[in-house]
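Read-outs throughout are calculated quantities, based only on the coordinates presented, and are distinct from any laboratory measurement. These numbers were taken from a predicted model, which means no experiment stands behind them. Cβ atoms are built from the backbone, for glycine too; each structure is taken alone.
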Structure 1
Amino acid sequence: MNNRQRWSLRNIILIALIAIFCGVIFWGAGFLYTGLTVMLTPLGMAPFANDILMGLWCLAGPLTGYLIRIPGSAFLGEFLGSAVEVFLGGQWGASAFISGIVQGFGSELGFTMTGYKRYNWGTLLLSCLTTTIVTYLWDWFRSGYNQYGLLMNLGLFATRFISTFVFGGVLTKLIANLLDRSQVMDN
């Protein structure tokens, strides 16, 4: 894959396909979230349902950013994925647009910090970290995480980072490696 590309119809179509695929996953994750919440509520751990699935909900950003390698592609992929979720009737309704903006910004920030010059494990790790921080700060205010104690917040943050790393880092790298081996991404 090229280190720097220009916007082309091929790139736009690829972003749209990733967004559609991930948007369906985001929509389906709503059902997983409901099930996890039901299971974790009696244990007093319901907030962990959100953080366990956060990496799944943030998959489109790192995937498009890593594959397309154009400034703005991570943000666009995540935002369009959230739009697909909204149009499929996701349980969060139009508020998923805001989540897509926050998650896309977090993912894009990691690629921005490398100047869009390096695409390796370090870049994916940085994107996962910035996604975790940005989305956690959002939930600090929106979801009332500021009301939890220090240990609960540390547990939630660690869970979110692990989830984001597994889906946004490891899964993204595996998909990119498969595409490289199949030469689908070659010009």
Structure 2
Amino acid sequence: MGKLKAVFFDLDDTVLKPRTFNPWAEFKENHRLAPDLLILDGIALRPPEEQALLHHQLLRYEQALSARSELREGMVDLLGKLRNLGLPTALLTNNHRAATEIALQKHGLAFALVLTREDALPKPSPALLQRALDHFGLKPDEALYVGDSEGDLQAAQATKMTAWFLATPHNSTINPRFEYPEELIQALVQRL
């Protein structure tokens, strides 16, 4: 990582408190979507007359999850410390913008940039990360991506960005992995 100029975050299970169950696997199962595909890719394989209904059901499901979401402990402090260090932050999520806004408003969060699946192809595509780099005029080694999943890792690798991960019950094999945002900020300050 070069001179750090911005930090980008995923939303679910990163900024928001991780869930003990995987809501996306539950949605796929309930709607008979392929478990090994992104939900949107699974919906695209369905007959056209079903796709609109599934997109509507997905949006309602995402909005309900956002309304019930909890903020990850220590996240407000982490975002505040980054602000104090003069580092802009971006939120890059595969969620729908309407669901994302519910979570941001509920928890009083603000980012310099918020990109959702309406803005670019969802992760693991690198499109959201690349769009954020372009927005800030940064090279990949000038930004850090903080996520929680294999898809986040793949997107970061495709853009050649450094990725760090916050712990969830489902990501014990991804590294570097931090149990708490405070550990992440300590590691970041040491690098700065």
Structure 3
Amino acid sequence: MENNEGQVASDAVTYQTQAAELTAAARAHLAKGEWEPAIEAYNAVIRLMEAIGNIAGKAEAVNNIASVHLAMMHWDEALTHATEARAFYREAGDGAGEAVVLNNIAAAHDGMGDWQQAVAIYEEALALRQSLGDLEGEAKTVRNLAILFAQHGDRNRAKAYLNRALGTAQRAKSRAVLAEIRRTMSQLPRLGRR
């Protein structure tokens, strides 16, 4: 029995290594705008994660496919994959992962023209991140809300959200998120009404 358990553990490590290599390959394809090979690589990661029973890893790969579809502006496919990823994150008990995928669900709704639903979902992600004490994630979600309001013509609300995001990122001591928020602040005049 120990040999079998040792083999399972060895397979899991091998599959995790292969998954990391496939994820790196997918990102390289994305950097070149090669959408389909990236999706194929993420699908291979899903199969590996299923083989070792890693639900959270599967959720991440499915969410990565949703992100590719968002980049391609395939809103329906993005929503389908993100919703599926959310179910896997819930099954895995991964609230942080679920909060990430909620941002993709919101972006898909906005892309489909239902920006009020996007606001509601971003607020759901925000509440989840707050409950987890994830200040960095909270700042990112508040920034997403700011961008959404700016794109839909509510500059005052966008500025308020950006200021809130800035304060949250400062409390999180996240230089990367602070830089993103400052960049968004500088781009605010160009984030016009859709």
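Which structure, out of 1, 2, 3, was helix-only ellipticity at 222 nm (-39500 (n - 2.57) for each DSSP H run of 4 or more, over all residues; to 500) calculated from, if the result is -13500? The structure behind it is 2. Between structures 1, 2, 3, the greatest calculated value of distance in nm of label points 7 Å out along Cα→Cβ at positions 104 and 120 is seen in 1.
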